[in-house]
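Asker: Given below, in the form of structure tokens, are the structures.
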Structure 1
Amino acid sequence: MKFPLILILTAFLFFSCEEHTKEATSTEAIKYPTPFENGNGNQTATYEEIIGFYEELAADFPHIEIEKIGLTDSGKPLHLISFSKDRINWESTNEDKIKILINNGIHPGESDGIDATMMLLRDLATGKVNAPDNLIFSAIAVYNVGGSLNRNTSTRTNQNGPESYGFRGNARNYDLNRDFIKADSRNALAFYSIYHKINPDIFIDNHVSNGADYQYTITHLFTQHNKLGSAAGNYLHTKLQPELEARLAKRDLPITPYVNVYNSSPEKGFSQFMDYPRYSTGYTSLWNTLGMMVETHMLKPYKDRVLGTKAIMEEIIIIGSESRLEIKQARTDSFKAFRNASQYALNYELDYSKADTLNFLGYKAVIHKNELTGNDLMTYDRHQPFSKKTVFQNYFKATDSVLIPDYYILPQSQWKIIELLRHNHIQMEFLTKDTTLAVTKYRIASYQTSTNAYEGHYPHHAIEVEEKVEELRFRKSDIMIPTHQPGIKYIMETLEPAGQDSFFKWNYFDSILQQKEGFSSYVFESTAKEFLTKNEALKREFDSIKMSNKNFRESNYQQLEWIHKRSPNYEKAHLTYPIYKWNK
């Protein structure tokens, strides 16, 4: 039977349109689709697309707010996106709400959280995801704006997608997840504003892992519970983490702690990563926020990683909403625990006396000869998956502690430190007149300095101090920092020089490590001789060193320098830490 040409063309167009409609249905069914959803599952939104997407949501939905906060090193602000069923009053503490803060794009090549959060905020706004009435959900759209704008296709050497992405370093090439204490970047200052504006109960920083191969698509890195301590640390470890793991298992999304290994197979066991205050979750824990990093696995398909990240945030919303009172109480109790504390632990080490056991889903590690180098190389055989009992060292113990004073006193000359304290909402008092106080002062007895640059610094370590009580005269308007306040952990971690992320460690006080005045041997020799004559005990010590130390005995300068450092001529500022401790 012959059909007219017009019927053939009509039929062709009908079926073509029907097929086109079928292909488009998945996208058209989604209101406000993201660039990730419009793509092939292996694409992430550009910075311009991200901000444009949120601006459209905020314009169309009253429950979505978008704010520009501060500046970043790129010259652009941070964008804070917030969702709540009620109009948010930021002048209030909002303690009737569970407050969740998400950070995305601190390493823009790890873009999973960017796309996941765009979809989640859209779903909250449109009602696709049921939003609890007691929720304030906030997200930093892209934290590392400069890195996001520096888009490329090759620097994430080990990562499976997306097709193009931003760069790890920011506009000034800082790794921003090492900057939360030293605050070299404008980004950090803007983050302080956001964090203290919200005072979140839960904080999530979205990342992608780099290291061993294993079966999991998603891993978690909760802030170290022993260092967080008190009720908040206990709740995080015994309730929040197990509850999240159980909920994800019901969604057929197995999750494990961050696999903290390097050139070693995880089946041999591994330890938790200690997130000191330089890291985002280590910083937020200083105010007893329950923090975690999401670490998706670099080798898994990008689409699976994004959807896994979204699932974690969805479950955290449910847990947070249902457990709001318990979480609030844990944070409150943790603040109370420091009100009458007399000591503060600065440094921690693994506690080998206890560990957890994981049912770890891994791949067999195999050793073979590397064709390029000719040496042994460890790889993973995905054809040999396993489930094994694996040791996870998840407990740390304090190795030292310092006495907590009533106050730290800062000369007003330390304006840079004072500014950082202000950015972090640390309460301060001012001396109203010149005052003499008996204070404890530190002398830097010894320290070591890194020989390699690290994030714009040559940090100090192995710091040892000597203490001395002395009466000192302070000027009107010098700064007094009371320790009994919500920011006590921040105060102790930064102002105690031996802390892992103290301001001293990060080179803020390097000027005290260099002598400003010296001596000429031919001039000082007669003064030194007279000084020893008047100090018999010191002369006996001097003579003893001369007898036992050949190098000392044969060096005029070493001998005179030894005397000079013990004489009234020696400058008091050298190695004297310019922050003091005072008790009422």
Structure 2
Amino acid sequence: MPDYKAPLRDMRFLLHEVLDMTTHYQTLPGSEDLDADTVDAILEEGSKFAERVLGPLNGVGDRQGCQFNQGVVTTPDGFKEAYQQYVEGGWPALSHRPEYGGQGLPDSLGIIMNELIGTANWAWSMYPGLSHGAMNTLEIHGTEEQKQTYLTKLVSGQWTGTMCLTESHCGTDLGLLRTKAEPQADGSYKITGTKIFISAGEHDMAENIVHIVLARLPDAPAGTKGISLFIVPKFLPNAEGDIGERNAVQCGSIEHKMGIHGNATAVLNFDGAKGFLIAEPNKGLQAMFVFMNTARLGTAIQGLAHAEWAFQNSLTYAKDRLQMRALNAPAFPDKPADPIIVHPAVRTMLLTQKAFAEGGRALVYFAAQQADKVSRSAQAEDKEYADNLLAFLTPIAKAFLTECGFEAANHGLQVFGGHGYIQEWGMEQNVRDSRISMLYEGTTQVQALDLLGRKVLMTQGESLKRFTKIIHLFCKEHADHPELQAYIKPLMELNKEWGDLTMQIGMKSMQNRDEVGAASVEYLMYSGYVTLAYLWARMAAVAQQQLAAGTSEADFYRAKLATANFYYQRILPRTRSLVAIISAGSASLMALDSAHFSF
């Protein structure tokens, strides 16, 4: 049966050895006393909840799904009780501000906790996961009254939150949304419209749901410049701040989906529902970006989660499943056949999953470190630098890691062979659950345009240079280490090529803007492979140092080096085909007139 064990040793390796988070925490006001032992204790407790409570519910949620009956949604058996344990453990408050009931710990610890619960049970994790985006939005853009009324209840976990953007006719193009917001004499607004694909939009796990909704004022300009942001609670708070009368928002239906059956994806009908403006009128999209960026980094964690889950379960199976003999000689002559882990083709799939899971974890934690600086740093210069770096990394993390997570999930199923296609092993669920990650919070193609068009070309390459300088300094620091040259030399070459490719696309786009769209997805994937190459080189450097020092955990560090070698030799060469596609340009894509497309 499928199982999940928190990879605590690998998590500690990144936190304490590669990223030196203890020193990092000492630079953040309010976290100066946060030491490695405290971090490890949080990881231990979080892993118990993930493994013992959420893991066993993963298959239950897939098989039962959510039930819809005249506007009422019932979650799968055990989901509501698990959420109460989550709230009682104080987990929703972990990285939120003490003045609103939070524990005041750095954002990165909340992100790491999200990895644990998300890998154990992604569908369940989406219920509290959307709440964090609502909290972050209110912390930055809400009034003090809104924070006291809504944020405190979200931080405690008593209420949950959603993000209501999409409508059936507009999808990602939010400039086309039609939901209306009519001003009322008491300062509130009547919200009317229908939102679709609302994750955790209706459920029975918490007493109230706080919807964060995009809508248009009557005099709003057309397009994205005319969007405002509103709080629309399921139940309106009474004078004491508790739930009062039901608001005019109803769940019209829930979607019947390919995966994540345990999470209710709702159609919400707002029929003159009372809402309250967040931030300035017609500035809602900018405020909503706080929520969207939280969700995008959360979706990057989903890519990591499905890779890790696939790797753990397919590795266990590969060590046990007997089939054929090793090509050179029997590996276990006393058995009727050898376990399939001896076969190179199976090794390729397992190591690909391992490289993506551990490399993806490094990218998520590196991004989380920047998130800490953005929200907690006392130095304005450090905050701005981290904010720009995180903005550059977010589309890479979201799109690249989800593409890799889906690939890893498919490899996991493939290792099981025909058994992987059968429900009881959980591998086909992992594939189905992972597929949504490349779609919601901006598809891979949308993230690619954001990276290449907005983050790189519109900044004249400054955002790219900020990161390639980090890689350059790392390579320079280790240039004289002979044991690292297998990583440093190709990384230096790729780092230079990254800039050259960007210049090449930029020059072409001055004559034809389609060149950006034609190159964007391959450019993003290239960027992801190079980013993970940098992080694998950092991990290899630490592993080499530990082995040279005579560590007692030699097997762990040798495995790191073996995986780094595999990544550089068997995965990183994918960049060669990506360069060829980017260099081909848009001509072959746009040669056929759209009227001539036929079947």
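What follows is calculated from the coordinates using simple rules that are stated; it is not laboratory data. Keep in mind the model is a prediction, meaning the values are calculated, not measured. Cβ atoms are built from the backbone, for glycine too; each structure is taken alone.
Asker: When FRET efficiency 1/(1 + (r/R0)^6) of positions 372 and 404 (r between Cβ atoms, R0 = 35 Å, to 0.05) is computed for each of 1, 2, which one produces 0.90? Present the calculation step by step, with values, prior to reporting the outcome.
Answerer: On the way: 1: 0.05; 2: 0.90.
Going label by label, the one that fits is 2.
Asker: Which structure, out of 1, 2, was distance in nm of label points 7 Å out along Cα→Cβ at positions 292 and 308 calculated from, if the result is 1.4?
Answerer: 1
Asker: Something else now. Quick check: -17000 is what I get for helix-only ellipticity at 222 nm (-39500 (n - 2.57) for each DSSP H run of 4 or more, over all residues; to 500), calculated from one of 1, 2. Which structure matches?
Answerer: Details: 1: -10000; 2: -17000.
Label of the originating structure: 2.
Asker: Ranked by mean count of other Cβ atoms within 10 Å over residues 44-51, which of 1, 2 sits at the highest value?
Answerer: Values: 1: 20.2; 2: 17.8.
Greatest value across 1, 2: structure 1.
Asker: To which of 1, 2 does the computed value 30.0 (mean projected area of the Cα convex hull in nm²) belong? Let's see the in-between values first.
Answerer: On the way: 1: 39.3; 2: 30.0.
The read-out was computed on structure 2.
Asker: A further question on this structure: For distance in nm of label points 7 Å out along Cα→Cβ at positions 140 and 548, which structure out of 1, 2 has the highest calculated value? Provide the component values of the computation, followed by the final result.
Answerer: Numbers: 1: 5.4; 2: 4.1.
Once distance in nm of label points 7 Å out along Cα→Cβ at positions 140 and 548 is tallied for 1, 2, the winner is 1.
Asker: Moving on. If Rg and Dmax of the Cα atoms in Å, for residues 316-427 alone computes to 20.6, 66, which of 1, 2 did it come from?
Answerer: Details: 1: 24.2, 65; 2: 20.6, 66.
Considering all the candidates, the number was obtained from 2.
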